Structure 1
Amino acid sequence: MLKLTLLVGLGGMVGSVARFVLGNFITKLFPSSFPYATLAVNLLGCFIIGVLMGLYIYKSSFGDDWKLFLTTGICGGFTTFSAFSFEALTLMKDGKVSAAIAYVSISVIIGLLCTWGGYSLSNKF
């Protein structure tokens with residue numbers, strides 16, 4: 001159990017650092033009150049977990065330890081749905097209800113499509 005906990009923790013650290021670096025990069029590219037960085041990270045994370053789970057299920061490309069490290073660890077540290085929910089709430093509190101609805105809708109609908117796309121694509125490897 002200690003080994004698995006360390007794998008998830010190490011993966012979480014990698015994912016969190018990747019989220020931080022990518023988030024800062026996107027924020028510099030698209031300075032705005034709209035949370036583009038969180039949106040991009042969430043959509044990319046959805047796609048990546050789709051690919052990884054498809055590879056795990058269809059191709060047995062890696063074992064259970066790697067699955068925990070990659071999905072629970074890295075993807076769990078990388079995706080930012082807690083930040084997503086707070087930012088949506090902030091948009092609503094700031095009276096930007098249309099932006100909040102767009103942000104939530106895009107995140108959920110396109111996120112599901114990205115996960116499906118990654119999952120489907122993984123079957124092609």
Structure 2
Amino acid sequence: MNYLLDTHTFLWFLEGSDNLSKKARLSIENTENTKFISIASIWEIAIKLNLGKLKLDIKLEDLKEEILKNNFEILPLDFEHIIELSNLEEIHKDPFDRIIISQAIFEKQTIISKDSNFNLYGQIKVLW
């Protein structure tokens with residue numbers, strides 16, 4: 001199964017947070033699944049770090065190593081994702097989440113997220 005992690009899901013996994021559901025953790029830890037982190041999530045993390053809205057135990061420069069160490073793949077932002085975004089309903093206003101939703105639709109991936117707004121899009125599957 002192919003999963004795309006929402007930004008908070010990815011961060012909670014790295015932190016070992018209890019905020020992550022058991023179902024989400026098991027799906028992420030299952031080595032038979034392919035897990036992706038959107039480059040949009042990395043962009044969001046960088047912005048929030050810069051604004052002081054987020055603290056990480058590691059430097060941003062070391063995040064890529066953590067991504068690879070945990071067998072995640074970085075999903076780049078492609079032109080086709082932007083086309084999908086341009087057709088996306090205006091349900092959710094967060095621009096990073098909208099990119100992740102668009103990527104999941106185009107790539108036919110299940111999103112792992114606690115955000116209930118994701119469930120409002122009928123074109124995607126959400127696991128939590």
Structure 3
Amino acid sequence: MIIFDTDIIIWILRGKETIVTDAKRLSEETSGKIYITPIQVAEVYSGMTDKEERKTRKLIESFYFLDINKRIGELAGIYINKYRKSHQIELADAIIGASAKNYNFKLYTLNKKHYPMLSKDDLISA
């Protein structure tokens with residue numbers, strides 16, 4: 001299973017051809033089961049304009065949603081503690097990374113440096 005990072009969702013909304021093509025391929029490979037967390041929703045909506053609302057809502061609703069639970073909170077805290085100084089990891093990325101680890105999913109992102117807690121095998125990039 002795969003989680004799409006916020007940057008991937010934004011590039012899909014902007015119509016970046018290579019990302020859209022990869023996203024479609026990944027969706028087909030997983031029978032349409034692409035996941036996000038409430039973190040990606042918040043990040044995408046925080047930068048959305050009024051004109052983009054309809055398109056954004058439609059795309060967001062096409063994903064499956066992962067719950068953020070106590071274990072994910074614990075993992076995120078551990079990751080921030082461990083990587084805050086070396087990688088300037090932020091809460092949102094720590095929660096997304098912890099979600100990928102907790103659910104044993106791969107993360108599709110262009111921002112590999114934001115996820116030092118994940119191995120190369122845990123990451124998918126364009």
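Some points to look at:
- Computed -13000 for helix-only ellipticity at 222 nm (-39500 (n - 2.57) for each DSSP H run of 4 or more, over all residues; to 500) - originating structure among 1, 2, 3: 2
- Origin of the derived value 6, 27, 32, 24, 11, 1 (P(r) over Cα pairs in 5 Å bins from 0, in percent, for residues 72-111 alone; candidates 1, 2, 3): 3
- A value of 28, 17, 12 for semi-axes √(5λ) of the Cα gyration tensor in Å, calculated from one of 1, 2, 3, originates in structure 1.
Read-outs throughout are calculated quantities, based only on the coordinates presented, and are distinct from any laboratory measurement. Bear in mind that the values here come from a model prediction, so they are computed numbers and not experimental data.
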